[in-house]
Structure I
Amino acid sequence: MRGNDEREVMLEGGIANRGRVVRVGDTVRRPLRPTSPATRALLDHLAGAGFAGAPRFLGVDEQGREVLTYVPGSAVTPPYPVWALTDEALLSVARLLRDYHRAAASFDPAPHDWPPSAPPAFTGELVSHNDVNLDNVVFRDGRAVALIDFDLASPGSRVWDVACAARLWAPLRPDRHIGDARRGRALDRLRLFADGYGLTDADRDRMASAVLANHEWCYDVIGTAVANGHAAFSRYWTSGTMARAQETRQWYLDHADVLRAALG
């Protein structure tokens, strides 16, 4: 699956597979996981549904890595470019997530083994992406065009993914932990994201609890990785992350009514 003249280029991105994801020509090579067959089935379904905003699964290479199509564009990695923090970029993420959910809604997850799913209150609708972080969205010309890194995808719901995305993109956290142009605008951007997605009234009522639950779920995933000896997550965990996470959790508890009012 690789020509002799195609070298491996390390790709920047998140923490879980740091240093283990490479580009080879117009493909991406990633480590296989026990739940890789489920992810492949989802990606195959998205391709069949005509959803262009996800990589295509191509097979397994001679080193036992899964091979995906490379999605051209820019993922948002630190230092965050100004264009990525605009309201226009935020709206494009909301619309991309809505389009993904439309395509994923007809996929049956039952035959497959998945990573840990959302709490029962937030499952049962569709397979959610579960990690709509800034570095997992590909942009072209300032517009979100694709989701990547489906490693955490599992049975969930629309509101669960919206809560995850809004939590990270608004972002929903104490202002002192926002060091860019989004500071002071978290609630406005939360409302903008919900409007851009077309979130239902029923799901707006559930957003405050979904945001808190998603925050706790995310840090449970990280804590499990740390307990299992994941070096990159261990460094992340000891860099002040735990204290910030606890402060943000309390912020969600203290501001639940404010979050609800922002979406009203």
Structure II
Amino acid sequence: MTRTTWRKVPGYAFLTVFSIFSLFPLYFMVVGATNTSTDVLASRLLPGANLVQNFQDLVAAADVASAMGYSALYAVSTTVLALLVCSIAGYGFEIYHSKGKDLLMAVLLLAMMIPFAATMIPLFRMFANFGMVNSAFAVILPAISTPFLILLFRQSSRSFPHEIIEAARLDGLRELEIFFRIYIPTMKSTFAAAAVITFMTAWNNFLWPRVILLDNKVQTMPMLISNLSAGYVTNYGVLMLAVLLASLPAMVVFLALQRSFAQGITGAIK
């Protein structure tokens, strides 16, 4: 081995060790889904033969299909609306730049420092006054506009060539036509990065749906998992299987858009 190769060994060893630590919770979750509750509590690290029984117990204890369906409804709707609203806002902040918009953007960034727990009660009272408690709109609406996504699209829009916009205007395109026909196809990587972030956040959201959804018939997967662990006796094999099922959609979305996600984040940073 050359001297250059030997110099890389500590770095690769460091990355290998921390990769193992990072993947171990996922491995334990998958293995736990195949074991009994006793084996999970005993930290058994080998796969078992209890997967089918755990699935039968999970289906008997909770309506998994309904929870997965509602989680998908909330997450997909939130993602689509958030991409539309935040991309238009970020595009407007950068393309129609002014000092007033910079001040407004600064106010939005300050809003990121306010914890959600501080706004949760006013939000609940507002939706209660509109009669929207226990509805999908109450889950989706607070998440369709976030300062982080607006900032992400604004930073990415700085690399968008303004000459294309001027040329499109000379060709007679309206502003919305420029946005939908030119801007969106050009900024696909940014949209992919924003979609991954928004979908994973919406899919894993627990606190706000727990507060605003009073009926377990419209519960999400995080709420279902919380209910499984809230009894006097918890079947940890069933709980691990539920966590595994709840993790799969977010993992699939991230792996499918991984390359575009990296490009979108890099472009926003630049």
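Read-outs throughout are calculated quantities, based only on the coordinates presented, and are distinct from any laboratory measurement. Treat the numbers as computed from the prediction; the structure is a model and nothing was measured. Cβ atoms are built from the backbone, for glycine too; each structure is taken alone.
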Quiz item: If we compute distance in nm of label points 7 Å out along Cα→Cβ at positions 20 and 252 for structures I, II, which one ends up with the highest value?
Solution: II
Quiz item: Out of I, II, which one gives -13000 for helix-only ellipticity at 222 nm (-39500 (n - 2.57) for each DSSP H run of 4 or more, over all residues; to 500) as computed from the coordinates?
Solution: I
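With Rg/Rh (Cα atoms, Kirkwood Rh) computed per structure, which member of I, II shows the largest figure?
For this comparison of Rg/Rh (Cα atoms, Kirkwood Rh), the top structure is II.
Kindly point out which one of I, II the value 2.1 was derived from, the read-out being distance in nm of label points 7 Å out along Cα→Cβ at positions 116 and 196.
Working: I: 3.0; II: 2.1.
For distance in nm of label points 7 Å out along Cα→Cβ at positions 116 and 196, the value 2.1 is produced by structure II.
With relative contact order in percent (Cα under 8 Å, 6 or more apart) derived from the coordinates and found to be 32, which of I, II does the value describe?
Among I, II, the structure yielding 32 for relative contact order in percent (Cα under 8 Å, 6 or more apart) is II.
I, II: which one has P(r) over Cα pairs in 5 Å bins from 0, in percent, for residues 108-243 alone, as calculated, at 2, 8, 13, 14, 14, 12, 12, 10, 6, 4, 2, 1, 1, 0? Numbers along the way, then the final one.
Numbers: I: 2, 9, 16, 21, 22, 17, 9, 3, 1; II: 2, 8, 13, 14, 14, 12, 12, 10, 6, 4, 2, 1, 1, 0.
This value belongs to structure II.
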Exercise. Using the calculated result 0.65 for FRET efficiency 1/(1 + (r/R0)^6) of positions 164 and 204 (r between Cβ atoms, R0 = 41 Å, to 0.05), pick out the matching structure from I, II.
Key: II
